[in-house]
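Engineer: Multiple structures are listed underneath, in structure tokens.
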Structure I
Amino acid sequence: MTPSSPAAELARQTCTAPAERSDRMRDIVVAEAPRGAIRVLDLGCGTGSLVERLADALPDASILGIDLSFANIDAARRGARRDAERVRFEVADYLALDAGPFDVIVSDGVLHLIAGDTAALVAKLARDLGSGGVFVCDMPYACAYNTAFALVRRVLRTIRGAWLDRVVLAIGRWLHAGEMDESGLRERVGYMYMPPARVMDVEFVRALAAAGLRRKAEYPAKSTSPSQLRHRVTVFVREAARR
């Protein structure tokens with residue numbers, strides 16, 4: 001099997017976040033976000049579970065959820081419980097999106113999968129956040145475990161085939177027996193072949209700071225599997241432009 005790009009892989013499938021994870025991200029966003037009639041972007045919204053929770057918790061906010069996957073956005077729209085004027089879902093490549101500025105950008109387990117130049121991504125985030133805006137990012141961080149597991153994923157990517165997909169799925173069933181249904185396990189097979197394009201490390205934090213995004217807080221993120229990269233939630237604030 002010829003490996004496809006991460007973007008192509010993600011565009012074909014759904015990705016349903018565990019309820020506990022979406023609850024955790026909602027709580028962090030609510031704790032850090034400005035109040036009032038704010039604009040929120042969920043960058044890589046999956047099937048919309050976090051967007052719906054934010055809509056409940058931030059009744060005055062307008063929220064846009066974007067994702068590369070048509071399947072994700074279709075599921076999110078079908079499950080939407082809100083006025084389309086306040087909560088919208090769109091199929092979009094974030095780097096090509098022209099919808100800012102936002103008061104909050106949240107990205108749950110997506111930023112490390114966006115291919116391309118990190119400097120361009122950082123510049124886009126800085127442009128899209130208004131002064132005082134908040135960026136809440138859950139992504140893998142720099143550590144020995146993630147370095148080693150990223151290498152494993154690169155190796156698996158070079159030998160991927162239907163047989164290996166079956167092995168990965170079987171291991172997932174064993175690791176998550178009773179915790180995750182079959183559809184959820186199948187959704188996650190592809191991630192075993194996706195090494196991170198970037199991690200939250202000193203260089204990435206410096207690049208964000210140079211663009212005006214100051215690191216404000218960090219929150220631990222629970223790891224649910226030995227096959228999952230270790231994540232952390234980091235909060236950045238967009239500083240006012242210097243005159």
Structure II
Amino acid sequence: MPLLSVIIITKNEARNIEACLKSVNWADEIVVVDSGSTDGTVELCRPYTDKILVTDWPGYGAQKQRALEMATGDWVLSIDADERVTPELKQEILSVLSNTSYNGFEIPFISEYCGKAIRFGDWWNDRQVVLFRRLKARFASLLVHERIDVEGSIGKLKKPIYHLAFRDLNMVLRKMNDYSSWSAEQKKIQGQKGSLFKAISHGLWAFFRGYLLRLGFLDGKEGFLLAVSNAEGTYYRYLKLSYLN
């Protein structure tokens with residue numbers, strides 16, 4: 001049976017990390033890379049693993065690559081502290097890894113927004129490659145919205161990862177501010193330009209796409225709130241980019 005490593009990056013995740021670690025404590029190895037938590041996150045990790053690195057914050061892609069380079073398993077599962085591997089997904093992972101020609105797998109995500117599991121809108125059919133052969137993959141060095149590049153073919157699993165994305169509106173506002181700043185910096189690095197017109201037009205399109213085209217209204221109040229917050233994040237991303245330019 002191939003060995004499986006789980007990699008997790010953290011920063012002040014005391015509220016989430018134990019439940020995350022419990023959901024993957026069946027793995028052969030757990031690697032945690034922390035960027036200076038002050039809430040006891042690292043101490044909470046120690047009963048589950050001794051492979052813990054406390055370091056600076058270079059961005060999502062580079063930080064996850066650091067964690068990947070610390071892993072030793074044949075396969076790697078990359079998850080965040082606010083994500084949970086269900087028992088059903090555990091069994092599916094163990095089943096496919098015993099005999100597969102794929103070098104990576106997409107896994108579906110069910111994400112929660114203010115207490116509601118979102119099924120439509122911009123989170124509809126969310127699938128990400130987070131399970132892959134260690135020697136066949138590398139994280140792109142992006143500040144935010146990290147991407148794993150895998151050599152070879154990609155398969156699809158059926159059972160989901162559960163993602164506690166936004167527990168409350170305070171978290172929504174905090175993450176929207178952080179992500180829009182990082183996204184603006186990333187776009188500047190890529191040579192893109194921002195403007196008030198781009199901020200307004202991209203923001204309006206984000207709301208229209210998520211709430212109407214992708215049926216976000218079927219998720220009720222939370223579907224509307226998600227469409228608004230995604231639109232706001234897009235608006236501020238291009239507005240911040242215009243000032244960076």
Structure III
Amino acid sequence: MEIKVYSDYHTLSENAANEIIELVKRKPSAALCFASGDTPRIAYRLLAKKAKEQGVDVSQVSFFGLDEWVGIPPGNEGSCHYFFQTELFDNLDFTPSRVYLFNALADDLTSECTRMDTAIEDAGGIDLAIVGIGMNGHIGFNEPGVSFLNSSHVVDLDKMTTTVGQKYFKESTELNKGITLGLKHLVESKRVLLMANGEKKARIIKAALQGQVHALVPASIVQTLPHAVVMLDKEAASLLENNATG
């Protein structure tokens with residue numbers, strides 16, 4: 001695990017966007033796994049801007065969404081699908097047949113998990129995963145207590161996740177279950193970028209990066225991953241020992 005601390009959120013986002021651009025330049029058929037949410041939002045907007053300016057072709061990229069709220073339609077503004085559509089697909093020419101998102105309305109969610117696992121395997125594994133960290137230490141919907149050995153799975157959502165998750169919805173929405181790639185996918189990825197910004201993430205960042213590696217803090221798994229880079233702004237890194245801003 002490598003930790004990089006940036007002076008502010010925009011600089012953090014720009015460096016994350018540059019990582020994605022450089023990978024696609026080197027490997028136009030790269031397999032990318034992205035999280036949705038507030039933390040990577042600016043990075044994705046910068047990615048779209050830079051790709052257009054530099055003529056970067058993403059048509060051969062395989063794209064995998066990290067997770068989705070079970071039972072939430074893709075057209076709902078709080079869904080991960082809607083986030084990806086508006087922040088990425090409307091702005092970049094991904095090939096639809098190479099885009100893999102969980103169908104959270106599927107009758108058979110186990111088959112959905114198998115479909116995603118198979119697609120990742122067929123793509124040769126994930127080249128780059130961009131993930132965030134929840135206030136309870138989750139990555140995707142890998143909630144506290146989840147096995148580090150899981151591939152895609154359905155999970156009962158933690159109360160903190162359902163409470164914080166309301167911010168993505170226009171009105172109060174019942175959120176009970178999530179469907180998500182597993183931590184095993186991160187272990188097997190070629191590179192993982194974990195992004196976090198803001199003082200509100202400082203406590204959980206310290207627990208994840210300098211506490212015990214434990215399933216109760218799922219993001220702590222990054223301590224064991226030599227291919228993981230944790231990208232923080234100075235506020236998120238403020239409680240870390242020996243942190244330096246770059």
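Engineer: Out of I, II, III, which structure matches 14.2, 41 when Rg and Dmax of the Cα atoms in Å, for residues 153-232 alone is calculated? Please list the in-between numbers first.
Structural biologist: Numbers: I: 16.4, 47; II: 15.3, 42; III: 14.2, 41.
For Rg and Dmax of the Cα atoms in Å, for residues 153-232 alone, the value 14.2, 41 is produced by structure III.
Engineer: As an exercise: log10 I(q)/I(0) by the Debye sum over Cα atoms at q = 0.14, 0.18, 0.20, 0.25 Å⁻¹, for residues 25-128 alone, calculated from one structure in I, II, III, equals -0.72, -1.14, -1.29, -1.42. Which structure is it? Spell out each step's value before the answer.
Structural biologist: On the way: I: -0.49, -0.83, -1.03, -1.52; II: -0.72, -1.14, -1.29, -1.42; III: -0.54, -0.90, -1.09, -1.52.
This value belongs to structure II.
Rule-based calculations on the coordinates, nothing more; no lab input. Just so it is clear, the structure is predicted and the values come from calculations on it, not from any experiment.
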